[in-house]
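Just below sit the structures, each encoded as C-alpha cells.
Bear in mind these aren't lab numbers, they're just calculated from the coordinates by the rules spelled out. Owing to the predicted nature of the structure, the values given are computational and were not obtained by experimental measurement. Cβ atoms are built from the backbone, for glycine too; each structure is taken alone.
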Structure I
Amino acid sequence: MSVKPPGPSTLKAISDEYGFDLSPQELVEYEAAVAAGLGIYARIDEYADELLPVKYPRASVGYRPVGEENPNNGWAWKCSIPGADSGPLAGCTVGIKDNVLVAGIPMLNGSPILEGYVPREDATVVTRLLDAGAHIIGKTAVPAFCFDGGGCTGYPEPQPENPHNPDHMAGSSSNGSAVVVVTGEVDMALGGDQGGSIRMPSSWSGCYGLKPTKGLVPYTGIFPIERTLDHTGPMARSAEDCARMLQVIAGPDGLDPRQYDVRTDDYLTSLGDSLSGLRVGLLREGFAIPDMSEADVDDGVRQAASVLEKAGASVSEVSVPMHADGLVLWVAIANEGATELMVWGDAYGTNARGHYSTDLIDFFGRARRARGRDFSQTVKATVLAGHYMSTCYNRHYYAKAQNLGRRLQAGYDEALRDVDLLVLPTTPMKAMRKPADRSLPTIMASALGNLYNTAPFDVTGHPAMSVPAGMSDGLPIGMMLIGRHWEDATVLRAAHAFQMKAS
C-alpha cells in the first residue's frame, strides 16, 4: 500500500465539510503542505504489519456445511483445529462465533459485505482455548455484524433455528453458538455480548451463557461494535463448563484497551461451595414490565429463585428504579458509538492503545464503501440515527448517556451492597415467533424489546449469566444472575448450585 497525496477537489471537499472556507489560493498552499507531510507514511509502509500469533497449524480451510451437516443452521463454517495435546480443555470441542478472527478460516460476521475475507491472525481467546487443549470444529452463525437482537438478518440464509421449536427464533446474536451447544454438536462455544447477545440466545434456546465482567476477557481480534459495550464469554450446557472456559480465557493480554485493573479468580475451586449465607435479591423492575413481560416467565424465574433458597441462599426483593431506563441509555450509546467505531471507523476507529487488525480494517473499509447497500436493515437504521445524532446534536446525547451510565451502575452497586446477587428474567418473554415478513418495522420490533433486561448490564459492565430455569409451552425460560464487578465466581457458583439442585 502507498499513500497518494490528495488533489485540489478532495481537499476542497474536506475543507467544506469542516467549514474551513479556504480560498482557491489557500487550497493551493495547503495542498503542498499536506503532500509534504504525507511523506512520512512511506516509512511506515517499510515495516511489516504486527499480527497476533498463530500457534497451531490448520490442515485445511474447511467448508460451509449445508443440509444434514447443519440441521439447525447453527454453523457458518466447519473446520478442524486441534489444540495442545493436554490441558484443562483437552478433549473438548468448541465452536467460535463468526465475528472472531481465526487465521485461515473465512469470516463473514453474518454479512455478504465480508464475503472473501480470510483473517491472518488468531484472536487472543482463540489462542488461549487452543493452548488449553480445546479442539475448534467450526465458526458459529450470526446475524449481520451481530447487530440484531432478533437474529433475522444473517447471511447466508437460512437463519439458526430454535432447537425446541423451529417456528420460534433462537435468540441473537450468538444464536449459532447457542444452537450448536444445545443440540450437543459442541461441548462449549464462544459468544459475544454488546446488548445481550450471549444471554438472550442462551435464554431462548436453553443453555448457560455468561457475559463476564467488562474487560475480564480480552476482546482482541474480535470484530467490535462499540468499545464500551463489547464483551465476549462462554456458552455451554452446564455452569461448570462455562467456568472451565472462563478459567482459560480470562485475564489481560496487554493488547485490549477495554481491559484495565483486571482481577481474575479461580472459577472452578469454589464452584461446588454451599450457598449458605448467599443473599439473593429479586430485582423488582425486571419483572412485570408493561406490554412486554409474560406471566409464565416471571413465575418461572421466581420459582427458580426458590430453588436457590432451598440450596441455602436467602431471597428478598430489591429495587433499582433506573433499571427501567437502562435500555434507553444503551440505545443512545449504541446508535452513535456503533456508527463511529463499527462503520465509520472501519471496525476499529482511533484513539485507543491496543492491537489493530489492519487486514480487517483494509478489507472492511473498502467493502463497506463499495457495498453499502448490502448492510442489513438494523445496521442501516442505526447508522442513519447515529450519524444524525452525532452531526446535528454534537454527540451530546452519547456523552450524556455515558455519564448517566455511571449513575445506573451506582444504583446496581447500591443494591449489591445489601445482596450478593440480583435475579431477574433474562428476557421478559420466551422465544418470539419468527417474523411473518422482513419489513423494516417487523425487523426493528424483533431487534430491541428482548434486550430490556440484558442491555443495561452491558452499559454497567456487571457480570451477568443466563441460566435455564424451566420450560413453558415447550420453550425455555432464562433466569439471569447479576454479580458485583469481578465476582464472576459467585455468579457461576450460584448457577452451578441451581443446576445441581434443580436436576
Structure II
Amino acid sequence: MKLSRKILSITLLSGLLFSSSCSDMLDVEPTSIISNASFWKTEDDANGALAGMYVKLRNEAQLNLFQLGEGRSETMEWGRLVGTLDYDRLYLNTLDATFAGPSWIGFYSTVNAANLIIKYVPNITFRTEAAKNTVLAQAYTMRAYMYFVMVRSWGDVPLRTEPTEGYSAETTSLGRAPKEQVFQLIKEDLEKALQLFPSNAFHNGRNTWSKASANALKADVYLWTAKRLNGGQADFTTALQACNEVQTADVELLPNFANVFAYTNKANKEILMAVRFQQLESNNNYFENMYIPASLVPATTDQATKDVIGVPGGNIVWTPSPLVRNQFTPDDQRRNASFLEIYTTNASGQRSYFGSIAVKGKGMVEGGVRNFKDDVVLYRYADVLLLKAEAKNALGQDPAPEINQVRQRAYGANFAQHTFVSGTKAQNDEAILKERLLELAFEGKRWWDLVRFGKAFELVPSLQNRQGQEHLLLFPISSYILSLEPQVQQNPGYN
C-alpha cells in the first residue's frame, strides 16, 4: 500500500507539473498538495516515481504508439466491418491540424517524469549504489525512447531536459529544436544509461528498461540516423555493435512463434522490453480494435474458425489488409499466429471472404468476457536479429545468418524451401524489409520501417501518387498543440 501511494503521488505530481507547461494562458504558478521538497527523500520515493513513469508509458502504449508506428502503413484496412473512428485518415494519409493523430502531450508528460528522476534521485541515499544507478539508467533510457518516438513522428520538437516545476515562460514555452540536436540528446542519454546499468540482468518481468533493451533501442536509433541523417558507416557500425551486445544477455527465439505473445507467457526469453497490461490494472490496449464482437461473427462461419475466435470481443475498427495477408505463405507459422481470415458459406456451399482479425493480441477471457491485456512489446529478440541483418548488409557483410535464424523458426520443417541466400545490397534490404513485415506485423513497427528504408511512397497505396511530398513522412502538429505552445510552428506542408 505504501508503494501504491507513492506511485499515485508521483504520477499526479509529474502530471500536474507538466500540465502547466501546456498552457501559457495563466501567469500564476500552479499549486499542488504534493511538493517536490516533501517527496524526494527515500529509495521508496524513487521507486514510486519510477513506477509512475511506467504508468505514463502504458498510457501511450495503449493506442498512440501503434498509431504513430504503424497506422499510416499498408498493414491495416479501416472500417471494413464497422465504423472508422476517423482512423482511416491515418491509412489514407489525409491528416491535418484538425485531425493530426496522437499529440505529444503524453510523451512529454513521460519525459517530465524521467526528468524529475534524473534531477532528484542522485541526492537520495539507496541501500546500494547499483540500485540507484538502475533507477537512473531506466529514466535516461525512457527519455531517449520518448524523444526517439517524437523525433521520428514530428521531426524537430521542443527539447526539455529539466522537469517542469511551476510555470515559467522561459522554460515551459519552447520552440522546436533541430532534429539533429534531439538525436544528440538521445544518443547521450543512451550512453549514460548503458554506463549506469550494473549488469545485463532483466528485472520486473522484462517490463522495465534494461541494459539489453537499451542496446536494442540504441541499434534502432543508430540505424535511423545512419539512413535518415547521413550517419553512414560509423552509425551502421555502432548499430551492429549494439545488436551484438544484446546477444550477450539472456535472450533467445522461442521455438513456437505464437507463444511469444501468449497472455500466459509474459516475460518470456524473447522479450527485451514490453509494456505490461494486466487485468484490473489497466484499460484494454489497441488490439481491442482488431478483434471481432459477437454481433459480427457470421452464423455461417465454419466451426473451426469459431473455435479460433473463441469468446468474441473488441470492436474490429481495423482489419489486416490483403497487402499483408497475401505475403504469407501457407507454411509460415507466423500466418495463423498473426491474423485470421473469416469466411461465410452460402446454401450451395460456396465460401465468401467476410473479413480478418489480428490474433497476436487475443488477450484473456474472464467471466465470459474477453479483455485485451496482452503486453505491448517494444523490443524482442527477433526484431534485433533483423536489425543486425540490416546493419550487416549496409556494411557489406552477409546478413543471411540472422535472416535464416528468423526463418528457421517461421517455416520449421519446410525451412529448406525458404533459405535466404545473400544477393546485392538492394536485394538484401528488400528481403529484410519483407521479413520485418512478416515477423513484426501489428506490433507498431511498419511505418517507421518503411520510412527508414525509404519505401513509404512505394509501398503505401495512399502515397504512391504523391512522391516528392516529403512532409507526409512526418505527422502534422494538432491545432490544439499550436494553440497551447505559441513558439511551436506547424510542420511545412500542413499549413
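Quick look at the numbers
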{"item": "Per distance in nm of label points 7 Å out along Cα→Cβ at positions 77 and 141, the highest-valued of structures I, II", "result": "II"}
{"item": "Value 22.5, calculated as mean count of other Cβ atoms within 10 Å over residues 117-124, assigned to which of I, II", "result": "I"}
{"item": "Of the structures I, II, the one that 74, 51, 48 was derived from, the read-out being Cα extents along the principal axes in Å", "result": "II"}
{"item": "Value -14000, calculated as helix-only ellipticity at 222 nm (-39500 (n - 2.57) for each DSSP H run of 4 or more, over all residues; to 500), assigned to which of I, II", "result": "II"}
{"item": "Of the structures I, II, the one that 17 was derived from, the read-out being relative contact order in percent (Cα under 8 Å, 6 or more apart)", "result": "I"}
{"item": "Rg/Rh (Cα atoms, Kirkwood Rh), for residues 269-412 alone - highest-scoring structure of I, II", "result": "I"}
{"item": "At a computed 5.9 (distance in nm of label points 7 Å out along Cα→Cβ at positions 173 and 333), which of I, II", "result": "II"}
{"item": "Structure with the greatest value (metric distance in nm of label points 7 Å out along Cα→Cβ at positions 165 and 381, set I, II)", "result": "II"}
{"item": "Value 12.2, calculated as mean count of other Cβ atoms within 10 Å over residues 61-68, assigned to which of I, II", "result": "I"}
{"item": "When distance in nm of label points 7 Å out along Cα→Cβ at positions 85 and 397 is computed for each of I, II, the largest belongs to", "result": "I"}
